[in-house]
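Engineer: Input: structures, listed below.
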Structure P
Amino acid sequence: MSYVPAIPFNGYAGWTFLNRTMASQTATMNATSQNKRDEDYFRANIGKIDTAEQLVNDRRLLKVALGAFGLDNDINNKFFIQKVLSDGTLKTDALSNRLADKQYQKLSSAFGFGDFSVPRTKISDFADKIITQYRTRQFELAVGTQNGDFRVALNLQRELPELAAKTNSSENAKWFTIMGNKPLRTAFQTALGLPTSTATLDLDLQLSVFKSRAKAQFGSDTVSQFADPATMDKLTKRFLLRSEMDAFSASGSGNTAVSLMQQAITASRNRRL
């Protein structure tokens with residue numbers, strides 16, 4: 001049976017609880033028999049893998065490899081994943097370099113099949129690094145089955161500080177990365193109060209909108225500001241609260257509450273007449 005995280009509340013209260021109990025919950029998940037079997041098999045066998053073809057033909061190894069990069073749904077796309085891995089990342093026309101989702105690029109770079117004569121699978125600490133990433137992603141996946149917003153928030157806290165701290169990318173390049181990454185875009189679009197139709201605008205206009213909203217709400221139009229934990233927490237909180245408000249309104253509960261309040265006010269006035 002898959003691990004089911006304990007999330008007793010939605011919204012920011014639930015997020016606070018999840019953060020407070022995350023260490024113990026992840027330890028519990030990692031200790032499940034299925035996870036231990038997957039990790040033990042990966043540790044025992046990944047060092048024997050020399051080619052992308054060998055990896056994709058071992059489903060148990062591929063499960064962990066893809067899961068470490070959030071690409072679990074590609075488990076049956078063997079030819080595609082083999083091409084991503086065997087092309088590497090050093091050539092400009094490599095498949096992973098041409099894909100919008102840069103997790104494929106990270107996967108290919110991590111394994112190094114197409115970039116080096118000896119792949120990274122031969123490095124002594126390779127298995128531990130991949131398994132650490134796998135554990136993080138699998139916990140996010142488990143949380144997502146309970147609350148999709150929390151999965152987006154966990155992804156935000158994992159991905160954004162790394163992007164914000166980059167010194168070899170311009171601020172505009174960082175914003176374009178956010179705009180092209182679905183989970184990050186969802187978090188920012190919601191936190192900044194932008195409609196989904198923003199995605200249909202010209203890219204340069206989208207950039208302008210994201211930057212101006214960020215400056216108005218956080219005091220700066222840079223992505224680098226989110227390297228600061230306090231600003232990062234402010235963004236996460238804003239995303240969760242706005243998402244909860246949007247869901248409340250969409251369900252009709254918000255309109256119902258307003259209607260009931262108006263009825264109560266009217267009744268109170270009538271009683272005074």
Structure Q
Amino acid sequence: MRRIKLTLAYDGTDFHGWQVQPGLVTIQGTLEQVFAEIEGQTVHVAGSGRTDAGVHALGQAAAVSLSNPIPLVNLRRAANRLLPPSIRILEVEEAALDFHPRHHAASKTYEYRLFRGEVCPPVEWRYVHQYPYPLDLDGMMALAPLLEGHQDFAAFAAADDRVLESTVRTIFSSRLEAAGDHLIYRVSGSGFLKHMVRNIVGTFLEAGKGNLDADGLREFLTPGCGKRAGPTAPAKGLFLVQVDYGRRETGTNNCVHGEGFE
């Protein structure tokens with residue numbers, strides 16, 4: 001048996017999120033159908049996390065166990081031929097048999113993209129949240145680094161994640177930057193709660209409209225504050241950029257890198 005680590009990119013617009021759901025088209029479900037065809041039997045594809053419906057990925061990590069001895073380069077080629085063009089396997093790599101893409105992740109990086117122009121180009125519409133209204137950009141940018149560190153993000157979690165044993169997460173980097181007509185929020189951390197990044201962006205927009213200042217943001221981060229941040233920004237502007245690991249998951253140096261769409 002082999003454990004194969006996958007690096008994926010996908011356009012999440014037409015999928016009901018990552019996780020398998022009966023009767024719905026999902027990223028995980030589509031991958032499992034393809035690898036089951038290659039393996040000749042049912043397989044399970046584990047992911048580093050469950051992206052929501054409409055969320056995209058530039059570097060999602062996943063893993064599958066196969067007995068098929070197919071070489072890595074042929075495995076990637078075969079899988080991409082069977083997958084819809086909205087999902088691409090960028091890299092395949094032999095991994096340790098006990099590798100789990102979620103449990104062994106050291107950090108994840110997300111990016112949220114806002115479009116500030118009055119007219120959004122059609123080719124960008126599926127991948128940005130258009131917000132052409134007045135905002136205090138300097139004030140918003142000043143708030144972003146306040147999220148860094150080991151803090152309680154319960155106020156930024158979806159309702160079903162607030163009941164977790166711990167809503168404390170470590171944020172390594174939090175930056176909001178303007179680039180032409182775009183406003184891009186990029187955040188890296190040890191892990192994220194459901195809707196956390198989208199709720200952070202929604203909170204920044206409230207600050208940009210003058211409804212929140214630094215003290216208000218710090219209050220959201222106070223353990224037991226009982227308030228809910230947000231509102232939740234639309235899913236289509238969110239990208240899982242990359243998942244980083246230490247060296248422990250790799251069983252060999254065998255790795256096949258792809259250029260994206262074939």
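Engineer: Work out FRET efficiency 1/(1 + (r/R0)^6) of positions 179 and 227 (r between Cβ atoms, R0 = 25 Å, to 0.05) for each of structures P, Q, then name the structure with the largest result.
Structural biologist: Greatest value across P, Q: structure P.
Engineer: Assuming 1.21 is Cα Rg over 2.2 N^0.38 Å as calculated from a single structure, say which of P, Q it is.
Structural biologist: P
Engineer: Given a computed value of 14.4 for mean count of other Cβ atoms within 10 Å over residues 3-10, which structure among P, Q does it belong to?
Structural biologist: P
Engineer: Where does the value -6000 come from, among P, Q, when helix-only ellipticity at 222 nm (-39500 (n - 2.57) for each DSSP H run of 4 or more, over all residues; to 500) is the thing being computed?
Structural biologist: Source structure: Q.
Engineer: Say we calculate relative contact order in percent (Cα under 8 Å, 6 or more apart) for every structure; which of P, Q gives the highest result?
Structural biologist: Q
Engineer: Still on this structure, I have one more. When mean count of other Cβ atoms within 10 Å over residues 51-58 is calculated, the result is 17.9; to which of the structures P, Q does this value belong?
Structural biologist: P
Every read-out reported here was derived from the displayed coordinates using simple, explicitly stated rules and does not represent laboratory data. As the structure is a prediction and not an experimental result, all values here were calculated from the model. Cβ atoms are built from the backbone, for glycine too; each structure is taken alone.
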